[in-house]
Every structure is written in structure tokens, then in C-alpha cells.
Structure I
Amino acid sequence: MALDADQIAGTLAARGLRLTRQRRAVLDAVAEASSSVSPVQVFDAARVRCPELGLTTVYRTLELLSEIGALRRVHGPDHCEAFVPAGAAHGHTVVCSRCGRAMEFTECDMRAVVDAAARQTGFRITEHFLQLSGECPACGERAGRPHRAAADGA
């Protein structure tokens, strides 16, 4: 999933903000990662470009980039918060539970689930977050399991 720095800069400008050197270093660190990345991993990678970068700035920038839809929060393989580039305005992720590789998908007909949740809880559901976990094809091959696109027990 590619991140368009010019588009992100425009979105930030519309909020009266700039794509600073620190924000750009954080954005690049996530964009260049081959899997989901934790805030500490982003911090370590971004400091190569911007040595004066602080961890608090990384957390604030990740939050801001999530708010504007450039990044998507996921649960990484160690069940900690991680981030991946967001390719679609409304998308979801499949995260490899072994290596953390994340892929985005946009098909999510959740009407039946949302309706059932609303009936059972009395809530008026206004949005949803969906993440699936499993094993990516590369990890399956390394473990000697042939790739199958079908779900196992889901």
C-alpha cells in the first residue's frame, strides 16, 4: 500500500498543519516497512532520517496520520498496537500472526453482524473495525504448508 505524501501534505494543510520533517520521517518509516510496525519500531526507523525525533512525536504523528486516514491501526503479531498504510478510505486488514505482514481488503458486507449486535446490545452502530489474522503464503511455505486461500474454521 503506497502512501501519497503530496496528498497527505494537502490533507494536513487543510487542517492548518504541515508535513514537517519529523512527520515525514514517521510516514516514510511506516511506508517502507514490510509488515505492520509498532510505534517503537517506527521510532527506531524514523530516527535514521531524523535523529532529533522524540518518541512522543512519533505517537502524536501516528495518531494524526490515523485520524486523517493515511494509516490504519492493527493488532500486530505480538498483540500490540501496530500501524500499516491505509489504501482505501474504508478498508480492513488481514495480519499474518507469524511475521506481521498486513494486507488490506475492502469487501466487508457486515450488515448482518451489525444488525445482530445492535439488536443484542441496543446500540446504534455507527462504524466498525475488522481485522482478520492468519498465516501469509510466505510463512505457510516456510513451514511446509501449501497455500490455501480458504478459511480454516472461520
Structure II
Amino acid sequence: MRTPVIILLLLTGPWLLAQGLSPTDMARAQSGGLAGLVLAFTFFGIGHFAMTEQMIDMLPPWVPARRAVVLLTGVLEFALAIALVIPATRSVAGWTCAAVLVGFFAVNVYASFKRRGGGGHDWGPLYLLVRSPLQVLLVYWCLTFSV
């Protein structure tokens, strides 16, 4: 169950640091929130390559080319992290990140009910009590700090 904690720290850590350094500087807070989002999507992308087999196991058996899907979605998450850094693509990247999070949540639900993959899914549906609020926070973070 440490994966949600890591995600939460990566997401909020830079923002909290920015707030601590200058609580009234909104631009710094915005940059900190954006940095957290970039770190989170980089972490997600790494997970697709470092834990490929566990990610494949999270997908329903009827999904074709599951390894390719896992690796391509990892590349997508890296690309989104990069696009968030570029001011000209940030807004579109933020909306895309939010859409990806909503779409990928179905896989988390499936994996939790089937107790497949890593990252807490072995807890079963109980994992969703942690993951669901985190997913809402992630989508909120995308829309707040990049759109």
C-alpha cells in the first residue's frame, strides 16, 4: 500500500515546499503544484517499465497486446510529464492527464476486485477506499495547476 503514499508525496511535496518558502507567492505555489504533477506522471511512466508484468496482470485477459498497451501507456505518461513542462502545451496536457486518470481508473477497479498486480490491489476492493480519493485529488491537481 506504499504506492499511494509515494504518489501523494510526489504530488504534494513540491507544492508544500513552495508554500513553506513563500506562503503568499501564488506563482511559486503554482510552480510547486505543477512540479508535483510532473513528478507523479514521471513516476507513473517508470512504473510501466519497472513493473511491466504486474501492470500486464492488472489488465483483463481480453485486452489485446497487453504488454504493448502497458509500455505505450508508460510512454504516454512520460510524454504528458514533458508536455506539462512546456507552457505552450501545458493546458492540453493537463486536460489529457485528467482524461487519462479517469480512463485508467477502470483498470484500478478491475485489478482491485481481481486482486491483481501490485501497488495495493492485493487488498481487494478495500484498496479503492484509498485509491478513489487519491484519484479525485490527482484529477483536481491536473485541472488546478496545468489548465
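Just so it is clear, none of the values below were taken in a lab; they were calculated from the coordinates. Owing to the predicted nature of the structure, the values given are computational and were not obtained by experimental measurement. Cβ atoms are built from the backbone, for glycine too; each structure is taken alone.
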A value of 20, 55, 23, 2 was computed for P(r) over Cα pairs in 10 Å bins from 0, in percent, for residues 6-85 alone; which of I, II is the source structure?
-> I
Thinking only about relative contact order in percent (Cα under 8 Å, 6 or more apart), which of I, II has the largest value?
-> II
Given 11.2 for mean count of other Cβ atoms within 10 Å over residues 62-69, calculated: source structure among I, II | II
Structure responsible for -0.49, with log10 I(q)/I(0) by the Debye sum over Cα atoms at q = 0.12 Å⁻¹ calculated and labels I, II on offer = II
One of I, II was used to calculate percent of Cα pairs over 13 Å apart, for residues 30-69 alone, yielding 51; that structure is I
Distance in nm of label points 7 Å out along Cα→Cβ at positions 22 and 38 was computed and gave 1.7; which structure, I, II, did it come from?
-> II
helix-only ellipticity at 222 nm (-39500 (n - 2.57) for each DSSP H run of 4 or more, over all residues; to 500) was computed and gave -11500; which structure, I, II, did it come from?
-> I
